[in-house]
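Every read-out reported here was derived from the displayed coordinates using simple, explicitly stated rules and does not represent laboratory data. Values in this document were obtained by computation on a predicted structure and should not be read as measured data. Cβ atoms are built from the backbone, for glycine too; each structure is taken alone.
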Structure 1
Amino acid sequence: MSFAEAICDPITGTSIRFSDVIDSRCPKDVYCIWAGEVRIKFDIMNDEEVINSFTIGVGAPLEFEVNQQLFVFTLKAVTPDPPPGDVKKSTYKITLEVAQK
C-alpha cells in the first residue's frame, strides 16, 4: 500500500487510507543511541468522509472496530529504510495485514 492510497470495501463503501507517516528511525549506517520507530496513521472513511483514525507501529497488532465489526490490524513492513536526510512521504510503502476477529 502506498502513501495516500485508499482501499475500499465495495460492499460497505468503507475504505482505509494510509494518511500519514511519523518516522524517527535511525538512518542506515549511522550510530544512534535510540533506534527510533515508525508509525503509520490510517483514516477510516465512508464515502470520502473520515469517520475515524488510528496510528500503528510495526509488529504491534491493534484491535479496532469498523462498522460495528472488530478487526485486527498488523503493520508488517515499512519501506524505505531510513536514509540520512528527509524522506518524502510519497515514497513510503507498507504491508498491512487485516483480519476480522
Structure 2
Amino acid sequence: MKPEEVPVEMLEDFKARMRIFHKTEDKNLRRLLSSSYAAVQSTCGKFDIKNNIEGEELVFERARYAYYDSVEFFEPNFVRRLHAFGMSLVVLEDETV
C-alpha cells in the first residue's frame, strides 16, 4: 500500500461517520482521504493508517474539513493533537531502534 492510499474499509467507515449512504461521491471521498493521509504524514511523520487509531482519526477529521471546503481551519483547530501525535510517532520510532 502506498502511503497516500487508504483501504476500502476505511472509505466505508468514513462514509458512515459522515452519514453518506450513496456511492456517487466515492471517488472524491477516496481522494480526500488520500490527500488527508499524505498531509497528516507530512506534518506528523509516517504511520500505518490501518494500525493507528489516532492517525486514522486525524485523517478522518482533515478529510471532513476538506469535504466542507474548510481545510484551512483544520491545522489551527487540531494543532495540539497533531503535535502530540507527531511526538508519539517519534517515541514509538525510538523504542523500536
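Where does the value 2.7 come from, among 1, 2, when distance in nm of label points 7 Å out along Cα→Cβ at positions 21 and 37 is the thing being computed? Answer by label: 2.
The greatest value of distance in nm of label points 7 Å out along Cα→Cβ at positions 53 and 77 among structures 1, 2 is that of 1. Taking mean projected area of the Cα convex hull in nm² for each of 1, 2, which is largest? Comparing 1, 2 by mean projected area of the Cα convex hull in nm², the maximum is at 1.
To which of 1, 2 does the computed value -23500 (helix-only ellipticity at 222 nm (-39500 (n - 2.57) for each DSSP H run of 4 or more, over all residues; to 500)) belong? That value comes from structure 2.
With respect to distance in nm of label points 7 Å out along Cα→Cβ at positions 29 and 45, the largest value across structures 1, 2 is given by 1.
Sorting 1, 2 by mean count of other Cβ atoms within 10 Å over residues 5-12 from high to low puts 2 first, with the largest value. To which of 1, 2 does the computed value 28 (relative contact order in percent (Cα under 8 Å, 6 or more apart)) belong? Label of the originating structure: 2. Can you spot which of 1, 2 the value 1.13 was calculated from, given it is Rg/Rh (Cα atoms, Kirkwood Rh), for residues 13-68 alone? This value belongs to structure 1.
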